Structure 1
Amino acid sequence: MTASYGSRFMRHTLKLTMNDLIARRFRLARERTGLTQAQLSEKLGFKDRQTVAAIEAGQRKLSAEELVRAMQVLGVDVDYFTDPLRLVGEGRFNWRARKDSDPSFLQAFEDKAGRWIATYRYLCKRETASALKPRLPLTERSTYEEARTAAEALGREWDLGEIPALHLEARLRERIGALVLYVEAPDAISGAACLLPEISTILINRREPEGRRHYDLAHEVFHLLTWEQMPPEHYEGEIPRGGKGRRIEQLADNFASALVMPERTLAPRWQARGQDDIHHWLNATATELLVTAVALKWRLVQLGWLAKADLHDIHDIRLVANGRPRDEQPVPKLFSVEFVQCLHDAVLRGAISVRRSASLLDMTLHDLADLFRAYGCPVPFDL
């Protein structure tokens, strides 16, 4: 597939007309309610099924009166049909959240996250070089060793360097056009991936420990690059390092470990350890690699440098959350520079109002002003 074809694909996807939007969401609402075209046609007072089929195909527009009736029959509001800053029947999400999380609670946060992603997609009109996305050569039948090997190879291909955590986010943008957003999320949620034809997004709870954020980012990279052959669960529970879980998630964890803690980086440091206390070495090395000391411990087990028997002499209570105290770890700014600059530019050119922007981000006007200032953008409105 050529780059020019990819660009045409993106322009077509991002420039849906309002009639196209209504037609697509009309069909989705009908399917959600379980109605056939003939049944919905009858409820709306049309003569035959072909009228509904024509509406869904974008060949016939709904009148204002018909739209109101459709809202009543299908149980939706007008924004459902007309708001482009909303994901409706779009986007496949994979959430990393505690297993005891309330599904309705997670769904509410997903709806909010969907608005952020839809807003960026609509306002930025960003085009990627190609509609094709790279894939990892892995399946559910792959071994954990194959997942780790794929991670090491990707690290070299993407030129992640000696400390991959420093460069992974930038490479995601450069190589697959992914959007990474650091968000205020409930404690039950550590991160998520969202797959759309136009843009892949990773959301990270910015209040997580620094090393955990990098590990979650690498974990979600695995899902973005294997989604078609290994679709992840909508909600995935936390999997203890070294513990048991669904095979796809175990593969993702093995991949993530090797991506942010590659053997090429660890080998010389492990060989130079000498008689250094294992706890001190784990904490110091984790700090250098920007990972958690516990995750580093399990990575050494993967590599065969620590035996299971050696784990009895390692006490997790002596392993600092990220190799250094939590209060010494930086907290990322909200969202990302590309997201905030996109929103700022949209406000300046009148593509979105200030109040709508603040509402979408669940912020006050003062919060929005602070967000713009945090990224060096002049505040484009009076307080």
Structure 2
Amino acid sequence: MMVKDMPAPSIQSDDDMIVRITASGICGSDFHLYKDGIEPKEDYIVGHEPMGVVEETGKNVKTLKNGDRVVIPFNIGCGECFFCKNQMESQCDDSNPHGDAGGLFGFTETFGGYPGGQAEYLRVPYADFTSFKVPEVSELDDEQVLFLSDVIPTAYWSVEKSGVKEGDTVIVLGSGPIGLMCQKFANLKGASRVIAVDQVDHRLDHARRTNKVETFNFINTDQIGSVLYEETKGGADVIIDCVGMDGTVSPGEEFGSDYDNQFGTISPIITASQAIRKFGTVQLTGVYGTEANGFPLGNFFSPNISLSMGQAPVIHLMPKLYDMIENNDFDPTDIITHTMNLTDAAKGYDIFDKKTDGNIKVILKP
């Protein structure tokens, strides 16, 4: 990871716009590139949580003008295909010529090859659809709306898709930004118990303090899945995995041989399979990008467990969630621990990766 001068982006299509970035977040998913799990091309610009001000628009852009303040979702959607018209824009048919999934900012050729938003300027295709215009009368600052790009709608969609209802017991695996936000939304849905699981003490401290949840540090516990099953007296109604393949490798887990292409771990899935109640739901929100060895299919099939997963379609959720922020339904800013200049991005990545200095979320500002 390094910061360097790159050519400024330019309009390539009549529905493009150029945005001058005012803030951009570092996301755990960025580390799939940072650690070479998904290898980008040389000088590839990362980042999929940006916002800024419109600097230039193509002649077919109808709803935006220079000077508008916009949040850019990590999904890239055309707005016209079946999936975009049916609130499934993360699977846009037209935004990614290189694969089946929809296009994403800052996530290599696999997801369309679009440069990301950890930069001074960003080209946004399908500008009218792939953006949220902050109302001109808004009194919300960048920190309050930035996470509409990913963290907030991804967490909200995860809770909604998992079917959390009033009175449920919910376990959230991972207390990074997405996990912390899932805890908030589970509470808002009326869950009777929300249990946060992580291995980083300051994240769990933050979860208790800001979200009033129960916590477990799995590093201090053998067989965390079984412990959670007993603690919930037969398993949780819903488990939301906000970790994905970046989790801690479980003892005896094997991968990376000449006979498979698994990258990372499935230890959170194993934990979920052990801690979910019969007829419960497991929502996989943390990213899994390859095949998985030892997937516990039988543990899910026999007890009638529902599995839900995938990239969140966030564009259609941004207006509703903006209104919730404006109405003070929740505070999106309490996950921010570091605000740094873009030139210090390498340092930001280092403290995020090593989880030092009490880090939970880093914002970069050009």
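For this structure, a couple of remarks:
- Label whose coordinates, when FRET efficiency 1/(1 + (r/R0)^6) of positions 235 and 347 (r between Cβ atoms, R0 = 41 Å, to 0.05) is calculated, return 0.75 (choices 1, 2): 1
- Of the structures 1, 2, the one that 15.5 was derived from, the read-out being Kirkwood radius over Cα pairs in Å, for residues 227-330 alone: 2
- Mean projected area of the Cα convex hull in nm² - highest-scoring structure of 1, 2: 1
- Value -6500, calculated as helix-only ellipticity at 222 nm (-39500 (n - 2.57) for each DSSP H run of 4 or more, over all residues; to 500), assigned to which of 1, 2: 2
Read the figures in this text as sums done on the coordinates, not as results from a lab. In this text the structure is predicted, and so the values were computed from the model without any measurement. Cβ atoms are built from the backbone, for glycine too; each structure is taken alone.
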